[in-house]
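We did not get these values from a lab; they are worked out from the coordinates using the rules stated. What you are looking at is a predicted structure, and each value in this text was computed from that prediction instead of being measured.
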Structure I
Amino acid sequence: MLKKDLRTHFLELRKNTSVSTIEDASLTLANKLLAVPIWDHIYYHIFLHSTLKKEIDTGPIITLLRGK
């Protein structure tokens, strides 16, 4: 599968995902990151989410990083 096809495929999957499912997944991801040994670092690279594309909200992750 080509990159373009993969993007289209996953965009379609996200279009069919409910807002509550995305919110739950966002919090679950942030909580799982607490167990990953990355917290000794100083700099992090994180993408901001797109609500139009129904992407996972990275806000909870940013909140964790600010409180670190």
Structure II
Amino acid sequence: MNTDHSYAVNLFVQLASIEPGPCVMTGIDPKGLDLRAGGQVGRLTFDNPIYDADSAHLMLAKRAEQAREKSV
């Protein structure tokens, strides 16, 4: 995810309310994902729990779209 979708991961920083900058996703579970940007860590929660790769993909795409809309 960090390599293939680095643009989306960096968008998540906006939704996680941490300082903008190069970001990496450090973990994911059914309720959200953990991010690190610089010296800060943050958590991006999901609207609904994820249970498999398909639901994770859909939720990450949804949250990336929300971040894009917020940045405009």
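For relative contact order in percent (Cα under 8 Å, 6 or more apart), find whichever of I, II sits highest and give me its label.
Values: I: 39; II: 27.
Once relative contact order in percent (Cα under 8 Å, 6 or more apart) is tallied for I, II, the winner is I.
Of the structures labelled I, II, one was used to calculate helix-only ellipticity at 222 nm (-39500 (n - 2.57) for each DSSP H run of 4 or more, over all residues; to 500), giving -13500. Name it.
Numbers: I: -17000; II: -13500.
Value -13500 for helix-only ellipticity at 222 nm (-39500 (n - 2.57) for each DSSP H run of 4 or more, over all residues; to 500) corresponds to II out of I, II.
Consider the structures I, II: one of them gives -0.89, -1.13 for log10 I(q)/I(0) by the Debye sum over Cα atoms at q = 0.20, 0.26 Å⁻¹ as calculated from the coordinates. Say which.
Only structure I yields this read-out.
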